[in-house]
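Below, each structure is written out as structure tokens.
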Structure P
């Protein structure tokens, strides 16, 4: 499994490096309402967009799992309470 992970990682790294090398031409990146203009290699805005998408997707996924995690914590508390009640010795009848 570890070997397969290394192969996939190496393949992705080669593709990313190849993309960066073949797209070195300069592009002008302007932010319309602001008087800001940058001249960057084409691959930098593309990589920035991909990275921003990955981060945004991770945050959204984490936030949507919040209710599931809350339900899981409540179920674990209930399970622990029930287990604690089972572990207590039963009261003796007089």
Structure Q
């Protein structure tokens, strides 16, 4: 099976459910789920959908799309901010070590 490496990193049990629940709770608190009037459609790889459902623990396409969109909408951009800060700390600053 070609996705063997991916399957080895799949969160299991509670951690997967907790991640999905945390993202969806944050989306709800942010008002992103208050009104469900939008519609989205598209063709995607069946393997992509199967693997995403397996990794997220979600069963329905609607839940999967909602979780994926919420994850993107709520990204904190930490990695970009961290990279942007590279070299901005004075090298003479004593950091305590």
Structure R
């Protein structure tokens, strides 16, 4: 069974914005950042829009839906970012 890609009205990918990382249109807010708040910090969509008042609830839900449609790639981006932060922390002496 082939999965159909859904049209995401609030998600865009543009190489000129955040190095091509998917973002909420018109905001520069990366989908991966919303996912971290939702999946890893346990925030609800309402809590996310309270923390980022320039976002609308439907934008956050679209971002989360985009994540579930592209979970493997986005989870890999999160792992990669975490590893990069660890490496930078070691070279800068942070956390010592």
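Values quoted throughout were computed directly from the atomic coordinates according to the rules given, and no laboratory measurement underlies them. Everything numeric here is computed off the predicted structure, so don't read it as measured data.
Values computed for the structure shown
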item: Parent structure of the calculated result -0.67, -1.12, -1.16, given that log10 I(q)/I(0) by the Debye sum over Cα atoms at q = 0.11, 0.22, 0.24 Å⁻¹ is the read-out and P, Q, R the choices; result: P
item: Per relative contact order in percent (Cα under 8 Å, 6 or more apart), the highest-valued of structures P, Q, R; result: Q
